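Chemist: What follows is a set of structures to go through.
What follows is calculated from the coordinates using simple rules that are stated; it is not laboratory data. Here the structure is a predicted model, which is why all the values come from computation and not from measurement.
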Structure I
């Protein structure tokens, strides 16, 4: 995590360093990233960088942690608006759609996913945080009508809904749908997940 010297900087200077770092991590996988590029684009001396961060890895995982906290925070806000898991997935669609089509954020996430596999400790930590977040969302939902009762099954259900959302977003971009059309397309899939495919007999 950043040293106190980083947190004591002005907001403007912190944001300039973070932007330079995020740009570097967006353009390259972690193994190809260079401190020299970050300090050049941030306009700081090399010595200052090591006053702010232990090393490049320290900065990298700080940014990943910040991104995941932002994503989870948004999810918690949507979860506070409803106790219906399907409604939650629908009202959070716009946020997920905007994040997915944001090219720089998408490339950053792709690089993160490629790089994380080399850091088992961090992978385990982020997976634990992810599961805690999903459990937190599910605990705010009324799941009495869901046929699955085991937490592991409910987590799989949540992930399946989110995976479906990503598939719809990718397909909507290929089919050149508007955001509104994409959301309606997702609603169709949500209804299928909610009501099933078989007619009642």
Structure II
């Protein structure tokens, strides 16, 4: 397993490495100190299994940097690490395709659990965001789904055709694991619980098989 760890604070990188090592016995960690070096490391490494990106690094501004990273590497599970606990930022990042948001103040077991959840195809949302939502701090309008990435739209189109995960993976030339990750993100963004509900929403969006 190869993990990208991008953060401009050396002490934080050194502190989180032991946590990452618990993800697997043959883990390789590639490091970056800003967005330009993160992009370069991704291109040089080839097959990366997970990317951990600090929200605020030199080279790009906050959410914009993460959005550009997701656009450049849509098939790579991305988890954002940050000291920020702004619910609005967290919501924007999850809507942009990040599969998790972990605050740097989180205990090591929480960080590890979040990463394992994402690697298993899930999405990690910090309790602070859930609390903020339930208390009315962030409104989720189910009638206006967050934008899907271009790759998520491709997966959704295949889903509308009735394709299985294996068939979608073959059509898009990705792994079945990658398809599962995209489906988890799609379900979350569209606020649905299963493939059938996702297809119904996709049809309302006009994403049918002839589109």
Structure III
């Protein structure tokens, strides 16, 4: 399914809406209005309606949305209606925490492989996943893994990204605190936790 050019911020918010809908569905909520969903998520109802309008008509005026149906529609838009096998590179403290995080499965992500360069880690099991040598990255295409998470030190990030691209990876979530360069056909999202935290003091009132 193809859509007209959609802003990156709209795609980001769709994942927020999906998270809220998944929670509300578990609470037994069968229908929800844009106002109620907005209040639950802390956003504006007009923003929800505008974002969804990029993809066609949803809901019924005066009634709202069927929670289960809208959940399925957003999953389809985000291509989360099937399981995505994902590789993780770098099984240090952060990488181990990422492996242990249960939230990925909610969105249909399955971390199916983990890699490291440390001989002491290779062969160990973390969350039932055997850590492999990074030289095995070349097997990702054969294993139908086209997404990856990078949790390696900054100075190894670009080399890791290059190896992943060569292995056929099309999407990378980068936790290394640096910019990495990839071909246009590959999408990279960088999440620098410390940089995000560094914004908070600006908004804090003086004591």
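Chemist: Which structure, out of I, II, III, was Rg and Dmax of the Cα atoms in Å derived from, given a value of 17.0, 52?
Modeler: Working: I: 20.0, 73; II: 17.0, 52; III: 19.5, 61.
It traces back to II.
Chemist: A value of -11000 was derived for helix-only ellipticity at 222 nm (-39500 (n - 2.57) for each DSSP H run of 4 or more, over all residues; to 500); which structure in I, II, III was it taken from? Could the numbers behind the result be given before it?
Modeler: Values: I: -24000; II: -15000; III: -11000.
The value was obtained from structure III.
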